[in-house]
Structure 1
Amino acid sequence: MSTHASGPGGNEKWAAIVDDRLIPLPRRNLKARDILHQSGAGPAATLVRDLNSPHDIGFEPDADVDLAEGNVFRIVAGACERRHVVPSESPKLAFIVDDRWEVTIQPKQTADSLRGLLAIADGVDLLRDFESPNDEPIEEGERILFQDGPVFITRKGEGREITIIVRGRPRQVAGRAISFAQVVALAYDPVRTEPFIVYTVSYSRGPKANREGDLFPGQTVKIKEGMVFCVTETDKS
């Protein structure tokens, strides 16, 4: 059985398309019988993975099913013998956004290609959907792998405020990035300008592009909901 890493905000959401219906599922790896049950199929039915070829796979009820190897299925009445699969065949993969789905055979996408596949309008943020309040923003140019989770949501991007934590206090900011000076101003009011005053900034729980690190004067960093900034003021006089 394959393993995978959980996202920063919790476990990524998974779903399957069974007989052209969207079936939300609790995790990536399940038994075939569990998927059948959630799709409303009877106990005598067989779950078949759609490989877009004559060599589809029929699963025994107790068989382990890894959705990352293909999450598009059909149901066959009665027993179905498991067939040999030619290794070069590509399974159908369904990417889901806001409960809409599109099928492809390409597990590797980019932010642009996924927006095109799912017909996501400009000015709308795309986020990977997690089982937590902190969904993962998809940044421009980011590489997207199906095995990291196929379920996404959208949010209005223009004018949207993000809540970050600065010195233990929630602060709301607009945009997708913040500068060193802006973080310091959120942490201290007023900001001291004497040459012997030094500010240091570190961050954690950031987006995929910058999970954690230090922010220096003149720099900016991408932000996400719930990102944490630690700011200290040091007097070196």
Structure 2
Amino acid sequence: MAAFLDRALAFAGYAPDIVEDGEAALARAEASAPDIVLLDVMLPGELDGVAVARRLRTTSGVPILMLTAREGLDDRVEGLNAGADDYLAKPFALEELLARVRALLRGRALALADTRRGVLAFADIRLDQDAREATRAGRRLALRNKEFELLTHFLRHPGRVLEPRMLLHDVWGYQYLGDANVVHVTLRGLRQELEADGAQRLIHTVRPGYILRDPAEVDQPSRAA
């Protein structure tokens, strides 16, 4: 697989740097920061891909695309929770992998060069696009790459219903192909962080997608005794 991707990525115009295990990956990333990481979950040695992603994410915001033969939702959640930005199950078409690589690189470039800088605010959320920091009621939110970008997108479109396929295009940068699980899993993580310590829900599920609403504008249902 590594040899195949090495040839395919080089042919597509990239300069791939192949390493064979998790320890080597971490050492290489520290010595020479990559533009993107394609990371297989199943690696030889003591560190699997999930552990490598978790370690990388403590020091770097580099886009991470997880590659794995495991397709279960729990496995996707584990990879995304470790800090991966996207998840591609084997077997995959080369064109789909290249499309996702392009999308992640394009999203990274736009995030760095985005002219819409400054602070976004909604209800008790404050998001600093330059510092890439967000708080809710003064509590700093621990958000991963895509969770931060997803929240930014909602803050730019308050009160608007956003469908999963729209979010996949606008936040991840590629077309909907019938699978929006990465959106649902990332949103779940974002909600958990936003709603920690019993905070009210801001991103609501509505047909046919999700909407950011101020709690003051949402009628609270009465509770049964």
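Since every read-out is calculated from the coordinates, none of them should be taken as a lab result. Since this is a predicted model, take the numbers as computed values, not measurements.
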Structure responsible for -12000, with helix-only ellipticity at 222 nm (-39500 (n - 2.57) for each DSSP H run of 4 or more, over all residues; to 500) calculated and labels 1, 2 on offer: 2
If Rg and Dmax of the Cα atoms in Å is computed and equals 18.5, 66, the structure in 1, 2: 2
